[in-house]
Structure P
Amino acid sequence: MKFRLIWNQEKDVTEVDVISHPHNQERLQKMATMLETSTSLTVKDPKNDRQSLLPLEQIEAISALGHLSKVITTQGTTYFLSKRLKDLKSLEREHFYRINNAVILNLAQVDSFVAGTYARLEVETISKNSYTVSRHYAKYIKERFK
């Protein structure tokens with residue numbers, strides 16, 4: 001199978017067009033479902049060690065915890081994720097951005113932000129939790145809110 005990629009600024013960022021022969025329909029539908037259903041993380045409940053799928057929309061922040069990560073939901077529930085923060089770079093396309101060396105924040109959950117001391121930002125989420133954006137990441141985060 002040959003791929004030809006064409007970039008168009010007029011297209012929406014969340015939209016991709018695929019034109020193919022009808023013979024490839026089944027294969028392309030499988031690829032589309034794989035790409036669309038990857039919007040959850042497999043997390044472990046610390047209370048009973050059960051693993052479950054957690055939709056990304058329910059995640060407020062992910063913080064570093066040694067070789068693990070701690071996932072904090074919008075309801076305040078805590079889960080563990082067996083990945084380090086640097087392994088979660090792929091979540092940027094889902095509006096998850098690193099705000100300091102220890103936290104990745106879901107920018108869709110941000111309610112407001114104000115300038116803090118030493119060129120930092122203080123971010124408040126919809127669930128009224130407060131996070132500090134380091135000066136290194138502050139400019140990058142401000143650009144995301146424009």
Structure Q
Amino acid sequence: MLRFATTLTFLFAAAAATAQARTLGDTQIVNEAALAKLKNNKGVTLQWLWGAGPGKFVVTETPTGITVSGQQGPHNGDQLVMTGVITRIQTNTFWFKGRIAITDNETTEVCVREGTYTFRIIGARRFWRMKENAAGCPGRADLADYVDIRF
């Protein structure tokens with residue numbers, strides 16, 4: 001009986017959370033507090049871009065969805081540029097679909113990634129970190145790019 005009651009409670013909670021979700025263009029907003037936190041962020045950082053302060057990360061509600069653009073640098077030839085849309089945001093996770101371009105002064109090419117990327121808050125961290133962090137570009141294949149959105 002207890003297992004049934006627990007399952008039933010979970011199903012009602014999940015249904016209530018889904019009922020509260022809203023859609024704005026290409027974005028599903030499951031948690032409004034998480035969206036507010038994202039809008040009031042304290043910048044974007046690329047972990048190995050030492051000496052540079054956090055860059056701007058602009059979050060805008062448009063009829064097509066929650067659009068974002070961010071940039072850290074240029075700093076000593078290194079730079080991070082992001083543009084895209086948030087496809088879903090929930091309590092501790094959001095999904096970014098777009099373009100991430102990283103310039104590393106030690107290579108000759110800009111490392112460009114296009115696709116969907118997961119940003120998560122883990123534990124007591126004060127930032128969302130991009131899960132898919134392997135650089136995967138020529139000359140940078142063995143590196144990890146920790147992209148963080150600070151709050």
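No lab work stands behind these numbers, since they all come straight from the coordinates. As the structure is a prediction and not an experimental result, all values here were calculated from the model. Cβ atoms are built from the backbone, for glycine too; each structure is taken alone.
Figure out for me which of the structures P, Q the number 23, 20, 17 belongs to, where Cα extents along the principal axes in Å, for residues 40-79 alone was derived from the coordinates. It must be structure P, since only it matches. Calculating distance in nm of label points 7 Å out along Cα→Cβ at positions 32 and 136 for structures P, Q picks out P as the one with the greatest value.
Thinking only about relative contact order in percent (Cα under 8 Å, 6 or more apart), which of P, Q has the largest value?
Once relative contact order in percent (Cα under 8 Å, 6 or more apart) is tallied for P, Q, the winner is Q.
Compute volume of the Cα convex hull per residue in Å³ for each of P, Q and report the one that scores greatest. Biggest value here belongs to P.
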